[in-house]
1. Of the structures labelled 1, 2, 3, which one yields 3.3 when distance in nm of label points 7 Å out along Cα→Cβ at positions 20 and 68 is computed from its coordinates?
2. Hey, distance in nm of label points 7 Å out along Cα→Cβ at positions 116 and 140 derived from one of 1, 2, 3 reads 2.4; which structure?
Structure 1
Amino acid sequence: MKTNLFPAIRLTLFCALFFSGIYTATILGIAKFSPNAGKGEIITQNGKTYFSNIGQTFTQDKYFNSRPSAVNYNAASSAGSNKGPSNPTYLGEVQARIDTFMVHNPGIAKADIPSDLVTASGSGLDPNISIEGAKIQVKRIAKIRNISEEKLLQLIENQTEKPLFGLLGTSKINVLKLNLALEKM
């Protein structure tokens, strides 16, 4: 028993010291040298300050809609819904989001709605939507703002973030940046 117990205690103490002290201090030090000292990307426009790395709600029809949030866009309680795809409550929430989307975007077929516009991310704070999620909203915004669809499609193209190194991840659009650029038009 002594042969196993003492190495286990030493390993536990080492891991506690390493991961709560050394590792944490290293990551904090790296963050301090990153842009904005690890506080995320801060955007200031028209006297308002926004954090582009946290999802935000846009409910007015003149803006591109964000991805739904399981935590009502509260960054202090980042979490998913933890409901499985067969959970009746979850299915009801998704159906309500589909119905709402279709009311605000008439003429769109249910099958054409990208899943990221009706399902929350794992964190509940995803600031990005897919290219398809942005393009499917163009008709509504063009009509309300009296802007040509071509200009909006060009705006989407300009705001598209490509995969890291052209390999890692998918193309995406930060909804906050897209809507702020839309306001400047």
Structure 2
Amino acid sequence: MTRDAPAVERELKFSLDELEALRERLIELDAERVNPGAFEDNWVLDRDDELKAKGCLLRLRKDGQGAVITFKGPASFDGGVKERTESETRVGNLEEARRLFEQLGYHAVRRYQKVREEWYLGAVTIALDHTPIGDFVEFEGSGAETVAKRCGFDLTKAERHTYLEIYDERVRQDPTLPREMVFPDKD
């Protein structure tokens, strides 16, 4: 969901083995499917690692609806729930946005891709993410813990790392993997 004012993102993320089983559970819970799945291409921008050093993230995303700029502040954890400030807005021209950031000294330092399918259950957004490193689910919103439990997830097993941190660990284990987390056929 795109916002124009800073908000606090509350998120739980889990690795998924049974994507179809979770879809069936969401249907049982009368969740509303927002989209069937859209490809996203994401670029992380930074200037001399200044944002990374602060635990922040500046991202430029191209998705099925256009382009989005997102800034995320440092993360903290409440149990397994990741909390961080987030400012996000849509932009009309991805390449022009990228040029603007480059003029300010920010350059793409990482890239990752995923296919995201979104559902809503009450005020909680449920994102089913298919990535080059497997399938994940994210529960986002003030009732994220409750919905995650109703879907059968153990909150103590929530993933605390970003997709790129998970991918970097995989690269350490298998240095033959490409530096960027992209699908082989979408690069």
Structure 3
Amino acid sequence: MKQNILPALRLTIFCMIFFMGIYTLVVLAAAQTLPDKGKGKVVIVNGQEKGWELIGQKFTDDKYFWSRPSAVDYNAAGAGGSNKGPSNPDYLQQVQGRIDSFLVHNPDVKKEEIPSDLVTASGSGLDPDISVQGAYVQVKRIAKARNLPVERVQELVKRYITKPLLSMFGTERVNVLQLNIELDGTK
């Protein structure tokens, strides 16, 4: 027994020192090389803080693009998913409620046209982006709420599409906060 306990204790102590100390310092040093020193980027418009660029925000007004739902109500301190599986009755009820709400606010959209990212929460609960389809399906509602031509809102969406990294990692997406800030500046 002694021959098993001592190596296990040594490994535990080594891992604690490495992961709590050395690894943490390496990640901190790497973050310091970034322009924002690893603190994230606060979006400021006309001297007002609008939110964090890489953290999803809750938009519920019809004149804004809606973000992906969040299981943690967009609280960065408690990031995480719901951990409910796709057959869980509570989860299915939540998703159905989101679908029903979306259809009430977007009467021109059919249920099968709603992209899954607009009714299912992400693993982190903090995604700042939605799919391109998720943005385009909301265009008519926003154009009507803002008295803008549909084509003008579609143009804005097109301008804010972010391509995949190196054209192969990930999918096209749209940052909701940036798009909504641009909408507020549109006449």
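Readers should treat all values here as calculations from the given coordinates under stated rules, not as data from a laboratory. Treat the numbers as computed from the prediction; the structure is a model and nothing was measured. Cβ atoms are built from the backbone, for glycine too; each structure is taken alone.
1. This value belongs to structure 3.
2. 3
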